[in-house]
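Derivation of every value follows stated rules applied to the coordinates shown; laboratory data play no part. Keep in mind that this is a model prediction, so the values were computed, not measured. Cβ atoms are built from the backbone, for glycine too; each structure is taken alone.
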Structure 1
Amino acid sequence: MLSLPPPDDDTFQALLRRTRLAAIVRGPDPDAALRTVLTLAEEGVALVEVSLNTADAFGVIRRAAAEAGPGTVIGAGTVLTEDDVARAREAGAGWIVTPALTEAVAASVRAGLPVLAGALTPTEAVAARRAGADAVKLFPASLGGPAYLKALRDPFPETPFVPVGGVDLAGAEQYLAHGAVAVGVGSPLAGDAVRGGDLTALRARARRFVALCSGGAREEA
């Protein structure tokens, strides 16, 4: 895999725009979560978020950051507090994801960690960018779907939106066609692997998502 430079604002945004896929791993079994992360890394997924509501999340992040190799940057998700940011950074997380405009956004900026900040409304999207977010996690994207993203991009064409929540393969194609800079994908990609399920099936799903997201999508007018 390609060796990546240490992530900062510019390289994180470049990586988002190049790969257009962020995998989300959360589950009750830390060993299964780690195997899921490492399998995704082996299949070329360059951005993998470990949600903090995963069992032993900081331990999974620490082990994944040490074992995944330079081609994958491990992030921490569902980050709510300044303490969460500090612990995630200490564990080796290279980027932060919040579900909303929490204190973790400003804490991530102060810590020099790229942050994908959760927002749903136009007001929240503007606030996220003003707070220093590198990109806006449109969450839960399933409430409005691709049509809502398209409507948001009319007044905010330069805002890097990353739809998250209920994004399957078909949805990913539509969001990317409507101008999403990337998509965040959880259970439609990770499946039962986070509970000790089939890693062969996980590899097949990962290859489909990587192929779709790296293949380019025509933005609709």
Structure 2
Amino acid sequence: MVMATTTSTAAHTSLASVTLEVADLEAARRFYTAFGVDTYISLRASEAPSTGFRGFTLALTVAGPATVDGFVADAVDAGATVLKPAAKSLWGYGGVVQAPDGTIWKIATSAKKDSGPATREVDEVVLLLGVEDVKATKQFYVERGLTVAKSFGGKYAEFASGQSSSVKLALYKRRALAKDLGVPDDGTGSHHVILGSTAGTFTDPDGFIWQPVA
């Protein structure tokens, strides 16, 4: 596997915000405040129909297993469903929960042992889009001004973060993403996520909608 890294000093389009579309706005606000991630996302009401896997996940990277457990516990206490209990793996420690609005969250750390007490700190937030063709979708985004930061062939691509967003954008094979999250990969209808763009309005090959932010 070869990693290709591309950098650019030119002005570029980037992910400026992530807005989740939810059926119950007030309930979602309460959940995300209790979960502790309300500063990373925006919410707006929507009754757009959807079934099954929505094609994306938001992933939190934290310092250690105790912090993973704390976020998972807070999510469950606030009404989330556990899709994958937090557990050790070859790469570290993590778990997967589904918010009451249907959004799937993965909380993970590369550390297998705690080096300190649990905290409420998040090291990184990544919006992972599950796409059918990583190479083609990566090229689509490059043509619209996004800068590739990391690329692993046709399996994964990550884009450079913009100054206005605390969330990083990455692409992953849809089927592989669903398997990692512990859900079937079939789904139809709205993704229930809007990506804020520093450029114009567009829709990517997998139906993810970008809209300009103020």
Structure 3
Amino acid sequence: MPTPASNELFYEDRHYHEHCFRCFRCERSLADEPFTSQTDGLVCSDCYCNEFSSKCVSCDKIVMPGSRMLEYSGSTWHEDCFVCHGCEKPIGAEAFIPDKNNYYCVPCYEGRVAPQCSQCKKALTKGGVTYRDEVWHKECFLCTGCKVPLAGSPFTSEGGCPYCVKCFSSLYAKKCAGCNTAITGFGDGKYVSFEDRQWHQPCFKCSRCSVSLVGSGFFPDRDLILCTDCNNDE
């Protein structure tokens, strides 16, 4: 009598001897193992995961297909491995803030890492203003005089305190001897100083002929300043 045929296995209309039904990479029998099909043949779950699945950057273990995971900036974590660097609790689907190579839940970042506003002492998590090595929320960085917001506007300081141009002009700025308005350092901010008087550069002109004296010789005559020609005509 003919010898009975050995057990046969079927997959996608293909027939295999039982001893031939193996992973084409590690040659493990697939008779009782989960597997998938690749172009080159059948592959066991372990080989498939090692080649095609991502590794968790925290525990360095395979993130199995279909398992809960998180991906950010090209890296992958098991959901339980993606934890706050501060409190070490899983972040899950909650908002988080990256800082260097660490990740924080919002409460930990605000309480442990974020700089504090010099005015309100609350965490500054984005934007803000830096002045004299200190930080402010934009809405907290105010003129010391009139309390108008200074973010995005020209300002100056006196005694280490910030002032808008208007307040600084009225409180501290020196007056131009030519036009009698404040010399603030903004706009036509360059000025000329002589003895105890100052002029905006455009205002530094001969008191008689109005020629500009910037970069030229001049002669003081009591409250007047004269160019060389006008001085010689006297």
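With FRET efficiency 1/(1 + (r/R0)^6) of positions 47 and 135 (r between Cβ atoms, R0 = 41 Å, to 0.05) coming out at 0.20, pick the structure among 1, 2, 3 it was computed from. Going label by label, the one that fits is 3. Assign the value 6, calculated as relative contact order in percent (Cα under 8 Å, 6 or more apart), to the correct structure from 1, 2, 3. Computing relative contact order in percent (Cα under 8 Å, 6 or more apart) on every structure in 1, 2, 3 gives 6 only for 3. Quick check: 2.24 is what I get for Cα Rg over 2.2 N^0.38 Å, calculated from one of 1, 2, 3. Which structure matches? Source structure: 3.
Taking Rg/Rh (Cα atoms, Kirkwood Rh), for residues 111-182 alone as the measure, the highest value among 1, 2, 3 is held by 3. 1, 2, 3: which one has helix-only ellipticity at 222 nm (-39500 (n - 2.57) for each DSSP H run of 4 or more, over all residues; to 500), as calculated, at -6000? Clearly, the read-out refers to 2. Can you spot which of 1, 2, 3 the value 2.9 was calculated from, given it is distance in nm of label points 7 Å out along Cα→Cβ at positions 15 and 143? The read-out comes from structure 1.
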